[in-house]
Structure I
Amino acid sequence: MPLLCVNVDHVATIRQARLGIEPDPIVAAAMCEQAGATGIIMHLREDRRHIQDRDINLIAQTIQTKFNFEMAATEEMQAFALKITPATVCLVPEKRAELTTEGGLNCVGHEEKLKKYLAPIHESGIRSSLFIDADPAQIKAAHKIGAEYVEIHTGHFADAKKRPEQKNELKKIIDGIKRSQDLGLKVNLGHGLNYTNILDFADVPGICEYSIGHSIMARAIFLGIDRAVKDMVEIIRTFVN
């Protein structure tokens with residue numbers, strides 16, 4: 001059965017709106033674990049717009065499940081990863097002007113550079129994932145780089161307004177999952193998934209993890225973190241392969 005990894009960046013977004021101390025994403029992470037999440041995700045952006053260094057250091061010390069550290073492929077973040085040794089590092093693209101990650105990492109033409117970048121991370125026993133679009137060329141490049149996982153970007157599917165467009169994006173993702181698996185890559189899915197559209201993956205085999213943040217935290221505002229996480233865990237357990 002696929003696992004649920006919860007992204008708590010949005011808790012930090014609320015905190016940083018006042019530059020205060022609450023709500024604390026470390027507390028949120030613990031509550032997500034208690035509610036059944038099997039992993040916690042934090043993205044330490046270069047501009048520190050939400051998650052802060054303090055959060056990464058503390059989660060590395062307190063997490064009870066697994067920590068997925070999302071980061072750009074910079075020297076600063078590489079050093080951070082080697083210091084805290086998360087379970088998994090997920091390389092993602094970053095643009096200062098974007099509201100959220102807009103697409104997958106461009107791996108094509110950067111295979112050797114990224115392979116070299118990940119070498120000390122792999123040597124430290126940290127698993128690696130590349131956040132990419134469901135594009136055959138990107139998947140092939142990810143395989144050449146030597147990452148254990150790819151996290152296929154589901155944002156275009158989630159943002160599609162009409163069902164035919166959504167079905168077209170869904171097909172690209174499903175084809176990407178199969179292509180990745182055929183190359184020996186493990187597959188996670190993430191970005192824009194919610195309590196409704198995740199059901200479109202009910203009959204898709206071999207997905208390792210669902211990375212979900214915004215939808216769970218939005219639901220938590222009204223129902224609480226415990227209920228919001230449990231509801232998603234139950235959907236994955238009951239309806240999703």
Structure II
Amino acid sequence: MHAFDDPKARAFARIAGLLYLLIAAAGFFSILYVPGELTVPGDPLATAARIADRPGLFATGVGGDVVVMTAEVVLAVMLHAMFRPFGAVLATAALVARLMMAAVMAAMLLPQAAVLALSLPDAPLRALDAAERAEVAWALARVDTAGIWVWQVFFALHLWLLGVLAWRSGAVPRPLAAGLAVDGTGYLVDSLRAFAFPGSAVLNGIGLVLLAVVTLAEIGFVLWLLVRGRIAAPGFSVA
């Protein structure tokens with residue numbers, strides 16, 4: 001556990017990079033793969049039947065969300081420790097924003113548990129027939145999806161602040177630091193599109209452009225953490 005003791009050490013940054021990779025892998029599984037396997041677009045009853053046939057996969061997807069949520073908490077604290085010397089208030093605000101994101105993720109586990117319960121043969125609400133219970137589960141799944149757009153707002157704030165701190169540090173390449181701020185804008189545009197303008201072709205186009213920047217910047221930042229992630233700040237002596 002000594003690797004967590006020194007935020008200026010390369011080992012510390014590498015652990016942060018590994019956490020990013022863990023979040024990416026678990027997030028892909030729980031947010032993209034599992035829903036893709038179990039959701040029948042536009043058909044609540046067929047979706048409920050798939051979940052009932054593969055409850056283990058659904059539960060594993062929830063487990064992936066738990067992995068993401070817990071890794072996010074640790075990563076948020078580590079990034080705060082790394083970048084605090086370049087702005088204590090901004091670093092603390094970035095920490096709180098990312099923790100708020102994790103809190104929204106935790107709240108999203110509750111409707112997921114209800115979706116699973118309503119899809120099983122011994123589902124509650126026995127006064128409703130299978131189709132009606134499937135409709136309720138479908139509505140709860142939409143609540144879970146809406147949670148993504150909520151946590152993205154907090155993540156956008158975190159990325160803006162992290163981008164400023166990374167720029168100030170001088171250690172993170174300037175294009176990556178600027179890319180983090182653009183990332184935040186991308187997530188905010190995606191949430192705005194989903195909530196207020198779901199059919200906006202303009203926002204869809206902007207979102208696609210920003211998505212490309214988001215992907216490159218986040219991959220670049222992770223690689224920087226894994227390969228060169230060592231920061232020299234005022235008062236730091238880096239060998």
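No value in this document is a laboratory result; all are computed from the given coordinates. All values derive from a computational prediction rather than experimental measurement. Cβ atoms are built from the backbone, for glycine too; each structure is taken alone.
Of the structures I, II, report the one carrying the highest value of Cα Rg over 2.2 N^0.38 Å, for residues 79-206 alone.
Details: I: 1.08; II: 1.40.
Top value of Cα Rg over 2.2 N^0.38 Å, for residues 79-206 alone goes to structure II.
Say we calculate Rg/Rh (Cα atoms, Kirkwood Rh) for every structure; which of I, II gives the highest result?
Top value of Rg/Rh (Cα atoms, Kirkwood Rh) goes to structure II.
To which of I, II does the computed value -27000 (helix-only ellipticity at 222 nm (-39500 (n - 2.57) for each DSSP H run of 4 or more, over all residues; to 500)) belong?
Numbers: I: -14500; II: -27000.
Only structure II yields this read-out.
A value of 26, 12, 9 was derived for semi-axes √(5λ) of the Cα gyration tensor in Å, for residues 167-230 alone; which structure in I, II was it taken from? Let's see the in-between values first.
Details: I: 26, 12, 9; II: 28, 10, 8.
That value comes from structure I.
Out of I, II, which structure matches 0.95 when FRET efficiency 1/(1 + (r/R0)^6) of positions 23 and 143 (r between Cβ atoms, R0 = 35 Å, to 0.05) is calculated?
Numbers: I: 0.30; II: 0.95.
Label of the source structure: II.
Comparing distance in nm of label points 7 Å out along Cα→Cβ at positions 111 and 223 across structures I, II, which is largest? Each step should come with its number before you reach the end.
On the way: I: 4.5; II: 3.7.
Answer by largest value of distance in nm of label points 7 Å out along Cα→Cβ at positions 111 and 223: I.
Quick check for you: by FRET efficiency 1/(1 + (r/R0)^6) of positions 135 and 151 (r between Cβ atoms, R0 = 30 Å, to 0.05), which of I, II is greatest? Walk me through the intermediate numbers first.
Working: I: 1.00; II: 0.70.
Top value of FRET efficiency 1/(1 + (r/R0)^6) of positions 135 and 151 (r between Cβ atoms, R0 = 30 Å, to 0.05) goes to structure I.
So distance in nm of label points 7 Å out along Cα→Cβ at positions 103 and 215, computed for just one structure, reads 3.3; which one of I, II is that? Working shown, then result.
Working: I: 2.3; II: 3.3.
The read-out was computed on structure II.
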